[in-house]
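Listed below are the structures to be examined.
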Structure 1
Amino acid sequence: MENSIAAILTESSSLKASLAKDPKFLAAVSAAYGLIADCVAQGGTVFACGNGGSTCDAMHLCEELVARYKRSRPGVRAMHFMDAGVLTCWGNDVGFDDAFARCAETFCTGKDVLVAISTSGNSRNVIAAVAKAKERGSKVIGLLGKDGGKLAPLCDASVVVPAQATERIQEAHITVIHIWCELLETIGPAAGN
């Protein structure tokens, strides 16, 4: 059993080590952070959505921004599209494929950014949300996996974890989220508050 545990840890750390040496990946994380920092600086809201584990990552991002990451500071405006009442109402009455799009249509503005999370890059409801957010003038960040799927070219900045295993992609995604939070609190708009 210990060998299996060690193998899983090694696989996970190897992926992050390779990403740390990938200039294209580092530039993508930086570009996405720039969109978040601009949004925060102009008083916009960071929105987020995803399915399954990516739902949890979207909620985690918002929780770190609204509450705190490491530092005591004023909250950063952030909201996920995972309200159970809204999702089940729209999903039951209209359809789940555009439930996130309805949220984007309702809340997103030109000052905001949507973080669209999908390990495949092909989640239909996330793609629909991205299209609606862009219609509303929001910037869009894709936090994606594999080859970025259909979402990558639709986003203003795409952070693609080039792995096939969903769990490894999710582990890298949460690290990227933590990087963004740390940058906001140390060098970005939230640092001086």
Structure 2
Amino acid sequence: MTKAELRKKYLEKRKQLSPGQLQKMSEEISNLVFTHFQLEGKYVSLFLPIERQHEINTYEIWEKAVKFGAKVAVPRSNFETMEMKHILFETEDQLQLSPWGIPEPKNGRMVAAEHFEIVFVPLLAIDQKGHRVGYGKGFYDRFLKKCSPKCQFIGLHLFELEEKIEDVFQGDIQLHACITPTGLIRF
């Protein structure tokens, strides 16, 4: 399937989830994050959920990671420059909803891309080689290119993997692993 077809398919699949199902799947993913990754003392990029898009609730990951001493930063998107900056996320008071429904920090200390050791990446679909489909604006591909070669890119996904995304192009950044409610898949 193409990226456009997969976007449509998975946006619809997400809409079919009840709030209880989404929360249970989010908790399973959160538990697997801490089963498979050591976040203590690391710089971590974590997206926050766009609730109207039925995204994974990542607040539990943030809360646990901070308790373990991780330095968690969340993105703030600039739709004029098409770039993301990451701000250290310390309290929910920092957050405001963007016009697109994205919880973003309105203030705080910036963290440069090269400092991250783990980036948790949002996605709508992913294939068995680690190619992902996002919302189509390329924010994460541009950001991931700036990260250290040692940084791990980990997708968080509510569903199983697709066999293949037909229209992957050279600028798409492949992920190193993906966590679904049923487990960790490494690429």
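Read-outs: derived from the displayed coordinates by stated rules, not from any lab. This is a predicted model, so every value here is computed, not measured. Cβ atoms are built from the backbone, for glycine too; each structure is taken alone.
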Q) Can you say which of 1, 2 returns 24.6 when mean count of other Cβ atoms within 10 Å over residues 44-51 is computed? A) 1
Q | P(r) over Cα pairs in 5 Å bins from 0, in percent, for residues 84-131 alone derived as 5, 22, 29, 24, 16, 4, 0 - corresponding label from 1, 2 | A | 1
Q) Where is mean count of other Cβ atoms within 10 Å over residues 68-75 largest, in which of 1, 2? A) 2
Q | For semi-axes √(5λ) of the Cα gyration tensor in Å, for residues 20-59 alone computed as 21, 14, 5, the structure of 1, 2 it came from | A | 2
Q. Can you say which of 1, 2 returns 15.3 when Kirkwood radius over Cα pairs in Å, for residues 12-99 alone is computed?
A. 1
Q: Please state which of the structures 1, 2 yields 0.95 when Cα Rg over 2.2 N^0.38 Å is computed from it.
A: 2
Q: Work out which structure the value -8000 belongs to, where helix-only ellipticity at 222 nm (-39500 (n - 2.57) for each DSSP H run of 4 or more, over all residues; to 500) was derived from one of 1, 2.
A: 2
